[in-house]
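Scrolling down, you'll hit the structures one after another.
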Structure P
Amino acid sequence: MSEQVKRFIRVDHAGEYGAARIYAGQLAVLGRGPKGPVIEHMQAQEQQHLDAFAEMIAARRVRPTALLPFWHIAGFALGAATAALGAKAAMACTVAVEEVIDAHYAAQEAALGEGEAGLSGTIARFRAEELEHRDIGLEHGAEQAPGYRLLTALIKTGCRAAIKLSERV
C-alpha cells in the first residue's frame, strides 16, 4: 500500500470523526427542536463513514492521526457554537464542511488508481452522501444565516487546515 493511500485513509478517518463530532455538538443544542431529526440523519451517515474508515485503519494497519483528541473537542465546539447561533447557522456549517469534503474526496478519487477500486468506490459513495448533506443544509436555510459568507469562509479555511494537518500528523 502506498504512502498516498495511507494518508488518504488517515485523513478521511479524521474527517469523518470530526464530522460526527460536529453533528454531536449540533444535536446537543438543537436535538430536541424541529431540526433534530435532520441532524440525526446526517450524523448517522457520518457514523457509518467513520466506522468504515476505522475498519480500514485497523485492517490496513494505518496510523490514525495524533490529532484525534483535538478534533474531538474542536468538532463538538464548532457544531455547538454554530447551533447556538441558530439552526440556519448550523446548516451553514454543514454546507461549508461538505463543500470542502466534496472537493477533497473528488481529488482523492482522481488520484486513486485501479488497484484501489474498493477504496475509490467507498469514497465515491461517501462523497454522494456528503453532497446530500450540503443540499439538506441549503434546503434548511443555510444561506439565510447571519454572516453566511464570512461564517462559511472561516469554516472552510479551518477544514482545509484540518485536512492538511491530519494527512501528516
Structure Q
Amino acid sequence: MDISLREITENDTPFILELRNSEFVKNNFVIREQFTEQSQKKWLDSVVATGKAIQYIILNDNLPIGSVYIRNIDYTQKNGEFGIFMREDFTGKGFGVVATKEILKIAFEKLKLHRVYLRVFPDNLSAIKAYEKAGFIKEDLLRNTVCIDGEYKDMLLMGIVNNEK
C-alpha cells in the first residue's frame, strides 16, 4: 500500500470540490452545504494559511484519493480536531488508517499537540473501527448535538493523547 501525504494547494480545489460535494462524503459530515471555489479559497487563505488548520492530500501511487486535516488547532491547549474524507472506492482497504496515523505523527511531532479529537456519527461503524485502529478511543456520546435536515443527531467523541499512540 503506497500512501503518502502532501500539503494541500489551491490547485487541489477541483479535486476537493468533487470529493467533498459527493453524496458519499456529504452524508458522513455535519456540514452539508455545497462547497464552492470561493469557500475553498477562503478556507485555504483564512484557516490553513494562518495555521488554524493543516490539510493534506492523501496520495496512492501519486493519485489523489482523499484529504486529511486537523482543524480548530488550539496551540495554547495543544489540541485539534481530526477529519478525513476519501473516494468511496478507496474506503475499507486500510488507506484511511495509514493516512490517519501519518497526520497524527505530524500533529504530535511537528505541531507538538497533546491531544487530537474527532466527532463521528455513532452509526458510521466502519469509520469508528478505522479510527480505533489508528489509536483513537471512544470518549463520550454527545446526545442531540447536531441538527441535520431538521433532525437532531448524536455524535460520538473520540480522542487520542500523544503518549497513547
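No value in this document is a laboratory result; all are computed from the given coordinates. Computed from a predicted model, the values in this text were never measured in an experiment. Cβ atoms are built from the backbone, for glycine too; each structure is taken alone.
Any idea which of P, Q comes out highest on mean count of other Cβ atoms within 10 Å over residues 67-74?
Going through P, Q one by one, mean count of other Cβ atoms within 10 Å over residues 67-74 peaks for structure Q.
Could you figure out which one of P, Q the value -28500 for helix-only ellipticity at 222 nm (-39500 (n - 2.57) for each DSSP H run of 4 or more, over all residues; to 500) was computed from?
Computed on structure P.
If mean count of other Cβ atoms within 10 Å over residues 35-42 is calculated from each of P, Q, which structure is the one that comes out at 13.4?
Q
Computing distance in nm of label points 7 Å out along Cα→Cβ at positions 27 and 75 for each of P, Q, which one ends up highest?
Q
Can you spot which of P, Q the value 15.1 was calculated from, given it is mean count of other Cβ atoms within 10 Å over residues 3-10?
Of the options listed, only Q reproduces it.
Computing relative contact order in percent (Cα under 8 Å, 6 or more apart) gives 30 for which of P, Q?
Comparing all candidates, it corresponds to P.
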